[in-house]
1. Thinking only about distance in nm of label points 7 Å out along Cα→Cβ at positions 41 and 297, which of P, Q has the largest value?
2. To which of P, Q does the computed value 2.4 (distance in nm of label points 7 Å out along Cα→Cβ at positions 97 and 185) belong?
3. One of P, Q was used to calculate FRET efficiency 1/(1 + (r/R0)^6) of positions 105 and 265 (r between Cβ atoms, R0 = 35 Å, to 0.05), giving 0.10; which?
4. By the measure relative contact order in percent (Cα under 8 Å, 6 or more apart), tell me the structure among P, Q with the highest figure.
5. The value -4000 for helix-only ellipticity at 222 nm (-39500 (n - 2.57) for each DSSP H run of 4 or more, over all residues; to 500) was derived from one model only; which of P, Q is it?
6. Supply the structure label, taken from P, Q, corresponding to Rg/Rh (Cα atoms, Kirkwood Rh) with the calculated value 0.99.
7. Of structures P, Q, which gives 14, 39, 35, 12, 0 when P(r) over Cα pairs in 10 Å bins from 0, in percent, for residues 177-272 alone is computed from the coordinates?
Structure P
Amino acid sequence: MKKLVMTFAVLIQLSTYSVANDSTGYVGTGGIQYLKNSQIAMQSEDLFISKKLIKVDYLYKNLSNKDVTETILFPLPRIDNFFESDFAHTEELLKSFKIVVDGKNIKPEMHVRTFIQKDEKSPLIDATDEFKQCGFSEKDMLNPWLRNNYDYEYYVDKLKQCNKPQIQKILANFKKDDVIPWSSQVIYSWKQTFKANGLTKIHHEYKPLVGGSVALYPEEDSRQFCMDNQFKQGLKKASAENSPFNALGYILTTGANWAKPIENFKLTIERDKNELVSFCWDGQVKKISPTQFQMTKTKFVPKKDLDIIFVRVR
């Protein structure tokens, strides 16, 4: 298995942000519900990933002799309401997100979900309804993305002062002076009609969220990014074993929710000229230019998501 690793840079701590393939489903009280679609097949997916731009072209086919209308979901990652480090430009992603269906621009509906999680070992709690009951506006809930208010205590106090039993039950898991970590997620959705026995072209593009760290530790980070001996030798040759790096994630597995395997899948990954790149891929990786790598699959069923690391070398 060949793994390519791509990296996104932040100044203080490692963060990998993942965005996902399209999937049918709905956003309900309990969160996102993905549905398997038995009538619509993905004929092709052409995915391009770089640190500056992600773009993807889908071609769908309606296998039935009737028009089919579905809700299409495109979830963005969860972002914490902490600003202790220089994280990726979250607002730029929201501003740049673009959907084109059969040549026409589509304005999707935005859904904002909020979550509370005490620590990594604790369950992730969807607290969207509780935040709304406590008087949080959509602008408040979008704060991790838009960063209109850097006063973390403002939102903590607002939660603690809320007397709604549902939020008090959640806060009972915390001690009086504990930090209350909360995050928000943006999910785009739109109604899409697939014409009977017809083909539908859908295009996305946006500026990705880029994370990373000030120092790479190959022995620790090797598994996540499938660093092979050639990649490690390149690091050593450039004296870059502990260099800063960037990282990016892309959720491929939601692409398995359609009627059939993806008939034709193509992935192109681009690095900068002065970078090494590594990621995991089960199959042949073809270098098509000094900065681009390309992978193809037929009848592709994505079973793993993609993590990419970029390491700048001298």
Structure Q
Amino acid sequence: MAQFTVVIPLYNKAAEIRATLNSVFAQTFSDFKVIVIDDGSTDHSVKIVEEFTDTRLRLIRQENQGVGPARNKGVSEAESPFIAFLDADDYWYPEHLEYLNELIDRFPQAQWMATAYEKAFTPKLIKPVDTPLRSFEQGWQGEVPDFFAIAKKDAPAWTSAMCFSKDFFQKLGGFDPSITMGAGEDTDLWIRAALTQPMYWINSISAQHLQFSSNRVSHAPTLKRHFIDLDKYEHLAQNHKSLKIYLDLNRYSIGLKYQMAGDPSRAKTYFNALDQSSLNALQRILVRLPGGVLRFGLSTQRFLAGFGLRLSAFGR
């Protein structure tokens, strides 16, 4: 039985899937299987996957159901004790699985773990994850002290750098299929996991999050997406300050999306539900701005990214 099963959901990623799979098969740690779940692709993504002859690769095809159900299907088909997730447009450096295996060996109690990663906003703008954990020495390994407090800007958990024990993932219930089009299914799982078990992390970058790839699910129209239900965790946040701030920052993020999408009424619902003390001064200003101004700011942010400059509305 292989140590890892790599689960890759695939939907119309013909431009990226070859490089993604090449990065998997270039791993220095080779005890793994790969399951690609084709979620009803209509381009030639599947044909590219079928060109790979490595016997560790298995392709499963299903009608389009969304990224969460596709990942859940891959986990259900896996026989390995550990599941490493990778999206079809992201990339691993050769040591990624080796680093995850080091965490498993050193912390046998660990049920979910991840490596440091970098974000490729544009070909010119590639930045490491912005988290206090990066202040630790290179190669540091250990338990994340307070997941919700650490995740105020960039979360230490990101799907393509993440590994779960299969048992723990299934006990959590996997990704919530009611959350659609990248509208927080990852965040929802991280909350449930962090409330149950500590996360373990290694301060070595081994994965790249490609944010300018084709057909990104997170670029789906806001008004067609079904977002995470943050309110179901609110009762737990009453005596958990860092969780409360984390929930409010996610409300802030979703509210901005609705404001920019031309639905100020729904945006106001999110803004009214959060505690203003959870936000910094800039964020308190942004929640009062009309959608047109926010859209202009987003365009400016993307323009500057093309020159290698990153602006964020999540700095604290």
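1. On the way: P: 1.7; Q: 3.8.
When distance in nm of label points 7 Å out along Cα→Cβ at positions 41 and 297 is computed for each of P, Q, structure Q gives the biggest number.
2. The value was obtained from structure Q.
3. On the way: P: 0.85; Q: 0.10.
It traces back to Q.
4. Values: P: 35; Q: 19.
Going through P, Q one by one, relative contact order in percent (Cα under 8 Å, 6 or more apart) peaks for structure P.
5. Details: P: -4000; Q: -10500.
Derived from the structure labelled P.
6. Values: P: 0.99; Q: 0.95.
Of the structures listed, the value fits P.
7. Attributed to the structure labelled Q.
Where a number appears in this text, it was derived from the coordinates with a stated rule and is not lab data. In this text the structure is predicted, and so the values were computed from the model without any measurement. Cβ atoms are built from the backbone, for glycine too; each structure is taken alone.
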